[in-house]
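Each structure below appears as structure tokens.
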Structure I
Amino acid sequence: MIVSVKPSKIHGAVEAPPSKSYTHRAVALASLSEEKTIIRKPLIARDTKASINASKKLGVNIAETHDGLEVKGLRRFRCPDDVVNVENSGTTLRIYTGLSALVADGYTVLTGDESIRRRPVGPLLKSLHDLGVECWSTRGTGTAPVVVKGGGVAGGETSIKGSESSQYITSLLLAGLAAAEPVQVSIVDELVSKPYVEATVKMVELFGAKIDREGFRRFTVKPQSLNGVDFTVPGDFGSAAFLVAAAHLTGGHVRINNLDTSLPQADSAILRVAEAFGSKVEVVDGGVEVYGGARDADVELALTDSPDLVPVAAAIAALNNGRTRIYGVAHARLKESDRISTVAAELRKLGVKVLEQADGMVVEGSREVEGGVVLDSHGDHRLFMAFTVLGLALKNGLKVAGAESADVSYPNFLNDIIKIGAQLSFG
């Protein structure tokens, strides 16, 4: 579906949707606990449904309640009676590849959509093999479909590169909680997306277990039982980033409720990004307020720990009357799309000068970008939302293809921006 975006000014208040990352982790950890867990205000979107369904396939009892989910997990999972389809969720693929080794007996097959079948999982398979798990890519390409033989994780030591995906480390740590012997994971290069691993460690602690660590170089997890918890999922800074950008780009004002900085979230860096481009950001009780205000500036953005911000940061940079360098994000090429190449190509359709680099891009922005063209989101939810908020600030608006992708992470995105002033039409 194509959305036509008209010039608009954003003003109002909206609630950030629940965190996708914390919903994934809460469901996975609750699935490993034999006690009852209540997950309040989870994100119910295409990606998180993939994790919920994966847990159900492994025999976990998950029931919907009036405000969330009630989960009763297993120490040893049951072999799925069908293929585990993770849809478009890379997080689900990586986490449940590890958890599938905890099936008591039998083989688990995991696959997903076309995008998922291009995304790497080879380093994780190698590390699981080091820990005594038989697993492989059916095509021998280090990508899905993957097959994991049950019987448990023996334990031991493995090393893995951290420059490709932090989700590998999360998967190994969670599987290690139910291994036969301790699991030690060493990172052989620089770990990217560190706050996501921090989130995993914090959530493990919330469930009553512990991960020993030496910074971001070495992690050790011993076999431990998990407590059941009553957990309320925090708001998602990654989704809120598009609301922040909408206020910035239109010179508007938005209050975003349901945001909390007490738990680590990589995408809280959007507040720093908006300020770098001239907006005023205030952290208030229960949320943030953004007062849009651009300034001419050359901006350097190292987004190594928050690669999901690349599309929205590039959209902001397109209207910045200055040179913006976004770097340290080579791993953004391994997301739902190659977010460096695709974003650069689409912004060029607007006449924006973009120099693609191996680990990012340089954007020569201008306030004179007029719009009036059709941009393709390439089936990537974050590109769709980034281009949509960019269109709000263009003289001739914008048409953006791929609206159906938003339900991957933010099903109410279009309704929320309409609520705060966006003028949109569909079809």
Structure II
Amino acid sequence: MEYKKRIVDELLDLKLEAFGAALIKGPKGCGKTTSAKQKAKSFVEFQDEDVRDNLLAVAETAPKKLLIGERPRLFDEWQDAPKLWGTIRKDIDDTGLNGQYILTGSSSRDVETAHTGTLRISQLQMYPMSLFESEESNGAVSLKALFDDPDGFDGCESPLSIDDLIFAICRGGWPRALLNGTPRARLEIAKDLFRQTYSVDISNIDRVKRNPRWAQAIIQSYSRNICTLAGIGTIIADVRANYDVSEQTVYEYIRALEKLFIIEDVDAWCPAIRSKSSIRSSKKRNMIDPSIAVAALGMSPDYFNTDFKTLGFLFESLCIRDLKIYSAALDGMMSYYRDRYGLEADGVLHLNDGRYALLEFKLGTKEIEKGAEHLLEIERLINEYNKTEKQCVLRPPDLKIVITASQYGYRRPDGVFVIPIGSLKN
């Protein structure tokens, strides 16, 4: 099967140009090893049962011997041989060369190392595939081009129907799913990942035995509250409705799920537009991929024929996943804004040069007007704030975008862009 280019490919090139080694992190099944092999000139795979015992013996007694080979040299599942970390770190110090090693490993196992690898081994996070990487978005609208030349946008058309998007949400961005030939086989990948997470990985991550039923209940509660500001008390009450679990235990399970890259909340953007006390600073609940939530709740594409409210939250999760991938390519990050008066921006995409875009995610055309009103009101409040504030002037938004599941993209007379998620790329 031909390799589908990933946005992380160029980020890995940069890491290898700047550092001695790169460690690719991310959830199981997102394609870490496959992408790393595109760059590596030699590799060691500790999961190859034909040579595993021999490799582990060498790694334990003489790990430096495993460094022999063409560079960059890839070590897949490096956690099985933890002495490699220090050996690689010392080799980078000794040679002073960049681009020597790539490390990948299953996020289902956490390893303590004697040294952090700072300035030698740089870490890079990988996500499941965005719609552009899976070749479902036509990429007609580049976020970078939109920031650099907003007046150059002259509309777009998405190839994705609402049914296409529903299936993409349920299937997820897992490369293995795209290789499967039938729709039901494609949907099975996220279901299996969910089962594996609560039954096996939740205990393997740090070798702490955990109750699979409790883990399942926590993931399901998170899924019910996806893309909301539900407090941890809501999650705890949800789980306690069926199980006698302590608050501390729920916190510990959530931390383990974060280490597994299953849970990945969205941070708040907290500018003092009105007052610091009025801004909601709690995290927005989210998963690394919406398909995990769909699997946890036992839903199928047909379910969403009658439940557009739940679909709206899952669509937002899909958009956040893709925008995290796209923003990483622009050296950016994602957050959200909401104040206690109910004014919100579902997303805020920040670039490292200070530019940013206010975002709303709306399923249908009827919701576009409300989304645009939110974005324009935030811009108005920023402008009002700047009239009186002299010390800490806030930059007005560079872009205001309503991202939709609809077919057509355009620029409204008020300056708000309406862009289908099926037309976006980095």
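Readers should treat all values here as calculations from the given coordinates under stated rules, not as data from a laboratory. Every value quoted in this text rests on a predicted model; they were computed, and no experiment measured them. Cβ atoms are built from the backbone, for glycine too; each structure is taken alone.
Could you tell me which structure in I, II was used to calculate distance in nm of label points 7 Å out along Cα→Cβ at positions 3 and 299 as 3.5?
Going through each structure in turn, the value belongs to II.
When FRET efficiency 1/(1 + (r/R0)^6) of positions 283 and 323 (r between Cβ atoms, R0 = 25 Å, to 0.05) is compared over structures I, II, which one is greatest?
Evaluating FRET efficiency 1/(1 + (r/R0)^6) of positions 283 and 323 (r between Cβ atoms, R0 = 25 Å, to 0.05) on every structure, the highest lands on II.
With FRET efficiency 1/(1 + (r/R0)^6) of positions 355 and 411 (r between Cβ atoms, R0 = 41 Å, to 0.05) derived from the coordinates and found to be 0.75, which of I, II does the value describe?
Matching structure: I.
Work out the source of 168 here, i.e. which of I, II gives that when volume of the Cα convex hull per residue in Å³ is computed.
II
Starting from the value -11500: which structure in I, II was helix-only ellipticity at 222 nm (-39500 (n - 2.57) for each DSSP H run of 4 or more, over all residues; to 500) calculated from?
II
Can you say which of I, II returns 1.7 when distance in nm of label points 7 Å out along Cα→Cβ at positions 67 and 235 is computed?
Comparing all candidates, it corresponds to I.
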